[in-house]
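No value in this document is a laboratory result; all are computed from the given coordinates. Predicted, not measured: the structure shown is a model, and the values here were computed from it. Cβ atoms are built from the backbone, for glycine too; each structure is taken alone.
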Structure P
Amino acid sequence: MPPLTEVARTPTFRLARSGKLVVAVYHGPGTVSDLDALVALQLKVIAELGSQVSMTVITTLREMPKPEVREKVVAVGREHPELGKGALLVLTAKGIGAVLFRTFMAATGLLSHTVSQVTTVRTVAEAVEARRAELGLPSDAAVAALTAEIEAYSVVPDALKAK
């Protein structure tokens, strides 16, 4: 599998791809612009390869997504239901923010079929293993290498770490 190639970056959002794998990393609640970039990349990968595997890693949550982001998530789900198929949400964030986000995802799942298709896991390793076959990872070494690459890509910048 080719290495991750970064497509977009802000202080709290990173977006990369490797073949059919799309990785979005949020170090906060995200914005409509972040979501637009993610959707555009997912649609591009589908157009190029016929399918995509989407993995969203959420590392830090001190607040919930703003109403316009929540509305956009539901709208994207209605417009592009194919984006949720096989999607993975890696929620490494801890504390009340993580609990609130799980509640947000459950509620959003009632409004959006796309969100209801998302599999939530606690680690990148679980996510990679869950989509091993779809990603064409033939060996445990390939799984470990991709896991390590995504974990390194997902590290919370020092400036955003809780003091």
Structure Q
Amino acid sequence: MFHRFIKPAYVDSQTDIINEYVKQQFATVEAFLSSNEIRALIEDENPETVAAAQTYIENLSATIPNLDSMMFSNYDCRCLVHSMKEMVGYVSADETKKTIQTTYFNDKGIPSNDVMALLSPATQSLSVIFSRTVYREDGTPGGYAALTLNTDRLNEI
């Protein structure tokens, strides 16, 4: 006898809630990257631009629920601004840098959205990281932003 699996309606509902949650987080990252302060930073890492972007990220991060951290690193994986000031200047290990540069950036200048769950280097806790690469106006890799959230909201879902 053949038994057909019938998916309960709540599965679709939970999936829809998670999908919407993910969309919201990427919208936050895209809005962050579209701000005047971060757009200027992508093009020019001078001290005044960095200072303005640091103020912006500190103010923005205070408004994001379940935030562990938020940051922007240049293509060389050096953190330029971070919601936790002590992380500014952090440079990813060579192996991590190579992975980021070869996996997330492309020669077509097309930004990449990625989500992963891992141990956050900033907080040392399990987090969900939403990241997006960005390119300069001339098409060269400009860096990437990462929004790191604790898992509280996902656990509620």
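Values for this structure:
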item: Identity of the structure behind 1.2 (criterion: distance in nm of label points 7 Å out along Cα→Cβ at positions 119 and 135, calculated), options P, Q; result: P
item: Source structure (of P, Q) for distance in nm of label points 7 Å out along Cα→Cβ at positions 23 and 55, computed value 0.6; result: P
item: Mean count of other Cβ atoms within 10 Å over residues 63-70 from the coordinates reads 13.8; which among P, Q; result: P
item: Structure responsible for 24, with relative contact order in percent (Cα under 8 Å, 6 or more apart) calculated and labels P, Q on offer; result: Q
item: Given 1.00 for FRET efficiency 1/(1 + (r/R0)^6) of positions 39 and 143 (r between Cβ atoms, R0 = 30 Å, to 0.05), calculated: source structure among P, Q; result: Q
item: Answer label among P, Q for the case where FRET efficiency 1/(1 + (r/R0)^6) of positions 15 and 31 (r between Cβ atoms, R0 = 30 Å, to 0.05), calculated from the coordinates, equals 1.00; result: P
item: Origin of the value 151, where volume of the Cα convex hull per residue in Å³ was derived from one of P, Q; result: Q
